[in-house]
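FYI, it's all coordinate maths here, none of it is from the lab. Since this is a predicted model, take the numbers as computed values, not measurements. Cβ atoms are built from the backbone, for glycine too; each structure is taken alone.
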Structure I
Amino acid sequence: MDSVDVFVIGGGGTGSEIAFSLARSSGLSVALAERDKLGGECNHYGCVPTKVMLRSAKIAKLARDGERFGLRIPDVSVDFPAVRQRIRDVITAQSGDGATPFERLGVRVFLQEARLVGEHRVELADGSVIEAGKVVLATGTEAAVPPIAGIEDGPFWTNREAIWEPAAPPRSLAVIGTGAVGIEFAQIYARFGAHVTALEVLPHVLPQEDEEAAASILPALEAEGISMRSGVRIEGARHDGTAWSLAIEGDAPVIADELLVATGRRPVFGPHDLAAAGIELDDGGNPVLSETLRTRNPDVWVAGDATGDLLFTHVGSYEAELVVKDVLGHPEARDYRVVPRVTFCDPEVASVGLTEQQARDDGRDVITSVMRFDDNERAHIDGSTHGLVKVVADRGTGELLGGHIVGEEAGALIHEIVVLMAARTPATAVHRAIHAYPTLSESVKGALLGIHEQVG
């Protein structure tokens, strides 16, 4: 029987990094299998294409808003096929070499489905079987569809269809779920000309974010004509062959040409015989893992989105490093204390650590400080004053427990707080640091100063 030292199943960002790193840094024989496209969900159906679309949508918005900046641009139209072609061009620039970089390092690449059918046995779609000393499942996730009557009966969109299916932007779009995916697509299609209604069952939009921070983005989204509705109950959905109708408890139905379902994701383990492989799932359908991402089978790891936790590409890269270290005999326990997350709408929403409520629920004696971008001169210069910087800290020590930024370039600004939290440096130690004028970073300094004044 054919054999290999390490077999990585899943050629997305996490699996690719594991296979590439092991092949480059060890003498182990490595195989990599991907049933769709190397680069995975993020590169082809998620992060990369949505950010390309967001960039086009932002430029369209700026062009339409030119008169506010003393510029007259008479007509702005969206060439949707050209936007989609740019998506293809960006993807090709990043992953156009396909399997070649892996094969140069000696990785055996199988562009077909691979099934884990035993503790060390992998079966390929072509019928061949490979014995693997160690296996890594980096099989990603799929869109989770909520149990709303009628949704499965019609042609709803997930993130994949929202990128690749329409020939042109729809006249109207309903979005179920206002996490990062839902908010980003809501704004993309609103700026491409659609009338958008975004629905959230939980009390506030961006439900994973600090409530005060999430509330600060609402005026910006609503100013673009996006109807943001939280705390709603969708009783049912119906597609009549042309449009969708969503029945809302206690309110008029929402009618839209297209429906995007953005209510979360779940790990993909369908093809694998988990019981035979010695892998256990918890009650939520996520794999039971050790601190080094090993399953109950010590020779099988799960990493990336397939863990079902912290579904971010940068977390997948971090976990790839952990798996490589563990495979090579240098185990390191995972630590998710400081993980930034960004919703790339406009203005951006970025955060790290605990929300104010989470910190209080954790029993901490909490202080907070908020600086609004309406008080920042650079924000007025740029014409984008929505949002705020909010920091959460321990009252006794001034140590930062969380940071939340809504505003232009929030995804970059959050990393000043990320570094402080990673180093466990109290706000009181850095509030005097000189920040360049005029920059948005001055608002970060102002928020840190607010913590210093409460501690000191």
Structure II
Amino acid sequence: MFISVLELFKLGIGPSSSHTVGPMMAAAQFIQMLERILKQDPERFSQAHTLRCILTGSLAHTGRGHSTDNALLLGLHGYSPQEITTLDIAELINQLWHTQSLTLRSPNQNLSVKFNPHSDILFDKKQTLLEHPNGMIFEVLDSNHQRLLSETYFSIGGGFINTLAEMNQLIAPIKMLNSSSCTFPFDDAASMLTMAEDNQLSIAQMKFHNEQQFRTDESLIPGLDSIWQGMKNCIESGLKNEGILPGGLKVKRRAKNLYQQLSANPKEAHLHEWLCAFAMAVNEENAAGHAVVTAPTNGAAGVIPAVLYYCFKFEKISQVQIHEFLLTAAAIGGIIKHKSSISGAEVGCQGEVGSASAMAAAGLCAIKGGTPEQVENAAEIALEHHLGMTCDPVKGLVQVPCIERNGFGALKAYTAASLALRGSGQHIMSLDNCIEAMKQTGMEMSVKFKETSLGGLAVNYTEC
């Protein structure tokens, strides 16, 4: 398998990669498919009357809190996650909620189809599709409400999407490029370590060589710089902003105040406080629907940037080390995504914050001089101590416990890297076995604890 560092880390908007970014991309892809059909066969939609979208599973249960309906609306009108980061999103969404139609464009003709977001986005809490908990069914109906065309998409975590046909063709949980053309085609941690030993290369070096099979240095290096700049910008914006987060919980932003206290008396400030401030800054931005870097998901977007920013601010790491951190983290994240899942709706928060913590631990260990064996150990330690973590967001919002949880994920990553660096790299539980344990735990976890807000903290909150 191969998944690029520039795909695992990508610019998007909050609050969720699987519930916001993925649905937006699926909606846009469905419209593009309709427009291709309209171009090839103008008569195909002569009876087209209405378009609607049915959300199932986790998307139905927590979609409103995750702004899935807003994301669908944006995607159906042709907007991408990257494009809207520079726009006034609130005003744009307000305008689109007052529209009653969509326009399909082709060189031959433009076709107007009815679409009322208030009635044509359906949250079907009784239905969960077998292939994945995050299912979306898009339909085009005639005037008698008979289906003319339908396509089913799944948002599988990290902003990645698959159609029903693609899901049925998959062996691994996600569609990836074949790694056979890679210089170092590792599919798991064991083969990664063997290749590193045989070739006397670091994990980051092997990942870099693999990336070169699919893109040039002229796109890869600026891409890595863009990822880091996006992370840095998000933290610094979050450390400046204050106020109440949207959604009705009335959660107050805390990162700015915490950062100001630490900055006023840095000699008394501790590592864990800085990491929490940086991680919470990102996830407060995410909860507000602002621009974030999916790392590897939006719900866990604060862990990796927090650790990397701490090293940048206090340990004065170089741009080369930043690249090494990101490449190493992406190598670990790709293995986790290939062997298990990074979707909270599939395996709980162990797959989101747990995966992010493992990736951050690996990246940190690498730039501190860790051997490949120590890097693998760091990732395993961090992931191991997130096993069983539920995804139980209060009111379906990516706020409680998500914001604080990212701070603790960053702390575990730093601790895991420190422990691994103090050891030889030899340990009892391998990263591959830990990933398998996460997958099994997720499969056996009740659906109540997998981003449905039907259990855990989500049902033990009382509004005052």
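Numerical summary
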{"quantity": "Mean count of other Cβ atoms within 10 Å over residues 307-314 from the coordinates reads 20.9; which among I, II", "calculated": "II"}
{"quantity": "Computed 3.4 for distance in nm of label points 7 Å out along Cα→Cβ at positions 51 and 67 - originating structure among I, II", "calculated": "I"}
{"quantity": "Origin of the value 30.6, where mean count of other Cβ atoms within 10 Å over residues 347-354 was derived from one of I, II", "calculated": "II"}
{"quantity": "If FRET efficiency 1/(1 + (r/R0)^6) of positions 147 and 275 (r between Cβ atoms, R0 = 30 Å, to 0.05) is computed and equals 0.05, the structure in I, II", "calculated": "II"}
{"quantity": "Identity of the structure behind -15000 (criterion: helix-only ellipticity at 222 nm (-39500 (n - 2.57) for each DSSP H run of 4 or more, over all residues; to 500), calculated), options I, II", "calculated": "II"}
{"quantity": "Parent structure of the calculated result 38, 30, 22, given that semi-axes √(5λ) of the Cα gyration tensor in Å is the read-out and I, II the choices", "calculated": "I"}
{"quantity": "Per relative contact order in percent (Cα under 8 Å, 6 or more apart), the highest-valued of structures I, II", "calculated": "II"}
